[in-house]
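Take a look at these structures.
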Structure P
Amino acid sequence: MRSPWLALPGIAVPRRPRTVVHESWQRARERELDPEHLPALEVGEDVLAEFRLAHPLAPVLPVIRKLLVKDAEGSGLLVAVGDEMGRLLWVEGDNAAKRRAEQMRFVEGAGWSERTVGTSAPGTALELDHGIQIHDSEHFNRLVHGWSCTAVPVHDPETRRILGVIDITGDARAVDPHTLPLIEATAAAAEAELMVLRLKGLRDRGSRTEEHGERMSVAGFGPSADTRGGTRGGAGPTRVRRRPAALHVLGRDTGELVADDATVELSSRHSEIVTVLAWHREGLSASRLAELVYGEEAVVTLRAEIVRLRRILEQQGTGVELLSRPYRLAAPLELDAHRVVSLLDRGAHRVALAASRGPLLPGSEAPGVEEIRAQLRTRLREAMLTDAAVDVMLDYAATEEGLGDAEVWAAALRLLPPRSPKRAGVVAHLEALEG
């Protein structure tokens, strides 16, 4: 009997909104935003110059202009730099595009945070704290349809706090596959320049102080200053963290914490605590964290475990610090799960699939870990079904998660050319799943 799956090449594959866009639209609906409302002017012309002068990205504008704005002139593209609140402070580039953008109030001083206008590259990049591309009608605000944009947040080179955002807006060229890496490189160059300027300023101040007989470190941080702005005893320069700490939890029952030159294997329980806090960067109350780790309000047990975890992190020289009320990490900790999500959002499905080395802490039964594991599994699956090329989808179908997923195999069959030699094997697998 002829298999019903053989008729699939003629069936159109329904297109779904990308998960990252769907979730952003959901946030906009929950905030009851008007999809036809112009962004508000949050910084008036009378104070705009003052805002610009005081903003920490002002000193690195020459770097951004050299790498982006120079090529944007006459191209139909705009380069915008906003602050951490999503307020545009500089909008430069093609003059004709700038005049057209005024109709949707993409102008200096306007507020483009996701909380005020919904889905857009600058606002959603700040909301998620990673680079993103938003195509045309993916914008929540209908007045922005017809425009596309790519944006990347810029961080403080020491604390990793978000300082602002760099955005390219225009036609389809604004979401070219090369645009996101270009802006990421520009953001990295801006952060590096900030660090150079900061160290130069500290060194110059240190030289002036030495003339008055006061002892300063070579780096300019002083003999007792630490990287968080506190003090400690002892002489010599303070070590500055060269990169954010990272935690590897995919395909592992325990987390591997990598920070500077230290690599620490955490216990199962400590892996769960740090993973949950790294995912919930805004922080969690003691009772909520206890529920996510233990499945019940075991606050006393949690606090005792936090004390042990803090001691281990300090003794191993990780530089990772746990704060209280609410419980949170002092600086963002990068999970390998974060990297997978970021790659999916960029459309790098093949790399994301390769980076997904298995379930997140597969042996853990902590509710918070199970929740993150499920979210990651859903994001990967939805990306495969929505945007992935057929060869990537077939690779996903061959994973532990994909082997029993008939929808994934059916979607792969739809995408395979009619004469592909792989069709017979896919049909056989689908029939086995149905049987």
Structure Q
Amino acid sequence: MNVQITRSGVGGDVQAPPSKSYTHRAILAAGYADGASVTDPLVSADTRATMRAVEAYGGHVDRSDVDDVLSVEGFAGRPAVPADVIDCANSGTTMRLVTAAAALADGVTVLTGDDSLRSRPQGPLLDAIEQLGGRAESTRRNGQAPLVVEGPVDGGTVSIPGDVSSQYITALLMAGAVTDDGIGIELETELKSAPYVQITLEVLDAFGVDARETDEGFAVDGGQSYAPAGGEYAVPGDFSSMSYLLAAGALAGDDELRVHGAQPSAQGDSAIVSILEEMGADLEWDRDAGEITVRRSALSGIEVGVEDTPDLLPTIAVLGAAADGTTTITDCEHVRYKETDRVSAMAEALTKMGASVEEEQATLTIHGGDTELQGATVDGRADHRIVMSLAVAGLVADGTTEIEGAEHVDVSFPGFFDVLAGVGADVTRV
């Protein structure tokens, strides 16, 4: 599906979708438990992949009645050997989290995904499982899926790089709680995307699991049980998805745009608020009410590092293209290893739309002062975040912007284009 966005304004009230990061972790945590209810979850292509994995390990997820509650019957810390290959589709979070779960099963698990997922690095996690005494292999011996994992492991200490994916650490902490001996994680390099591990620690705590930072990295004791208070866990709003709405309000707000569901949490992508404020956005955040109000603003370019907030790069790039002056996005090499190479994807699309962009391996520079955005046909790269950020660019580009592969928003923000149209954007599906 392609979508056309014509220059238009937005305003009114909008509800942020639930957090994908929290939903993934909550579904798997409920799987590790005897069971639990996950309220206000994000039901999307990615999180459905995690639901399928929990069921492959012997649990069950009831989502037949309403989408705002998932009733999960867990596998009580002992995943069964799956009867079939686990297909993680396009979800890197699913693959990494459930690969560690596979190391607990008494047998062999095979995991795969789509073309994009089969190109993403898994080697450090496979190596960590082997350090724990399990078997973990890439069938093509290139550190990429399909993966073959054999357990069970009892726990131990692993050494792992921190600058490839924080999801490896999350996966090991979640699995380590139900091993006999627990898992200690020694980081070989500085941790990138550190707030995502803080999200993990927050979810684990809510499920009654004690995990902690150490001088070397992280650790979790074994022999623990997952059990949230009252048998349920509520998912907070998603700041990654909120970033597109807030950017739309700052660039194209005919009237103020109020975004609801913005309660504070450990999400690193809440940094979008301070980034917009630094660029000069007229913005107010009522943290108690969980409401952010933003208005059309004259923005100025800034320098911002995304070592901890890689998912914000596409949004920041669009803001930079519409701002005065130059915006420099640094520490972004790891953003090349997402659903697509998001650095080159944004450089290519914004250049096609008339932006002045310089791309280096770990830096993306956008010269907003030299840019007049024009509508164009751009490739969404089968990447939900590229698609949504380019939709925001289309709101302020002269003419009409057509985004190819727009259906991929289903990964994290189903109904994104309906929401955008609901606040006034000129959206046409073609």
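Readers should treat all values here as calculations from the given coordinates under stated rules, not as data from a laboratory. Fair warning: this is a prediction, and the values are worked out from it, not measured in the lab. Cβ atoms are built from the backbone, for glycine too; each structure is taken alone.
Ranked by mean count of other Cβ atoms within 10 Å over residues 76-83, structures P, Q are led by P, which has the greatest value. Ranked by FRET efficiency 1/(1 + (r/R0)^6) of positions 52 and 340 (r between Cβ atoms, R0 = 30 Å, to 0.05), structures P, Q are topped by Q, which has the highest value.
Supply the structure label, taken from P, Q, corresponding to Rg and Dmax of the Cα atoms in Å with the calculated value 21.1, 61. Traced to structure Q. For the set P, Q, ranking by distance in nm of label points 7 Å out along Cα→Cβ at positions 196 and 316 places P highest.
Any idea which of P, Q comes out highest on relative contact order in percent (Cα under 8 Å, 6 or more apart)?
Comparing P, Q by relative contact order in percent (Cα under 8 Å, 6 or more apart), the maximum is at Q.
Each of P, Q could give helix-only ellipticity at 222 nm (-39500 (n - 2.57) for each DSSP H run of 4 or more, over all residues; to 500), but the derived value -13000 comes from P.
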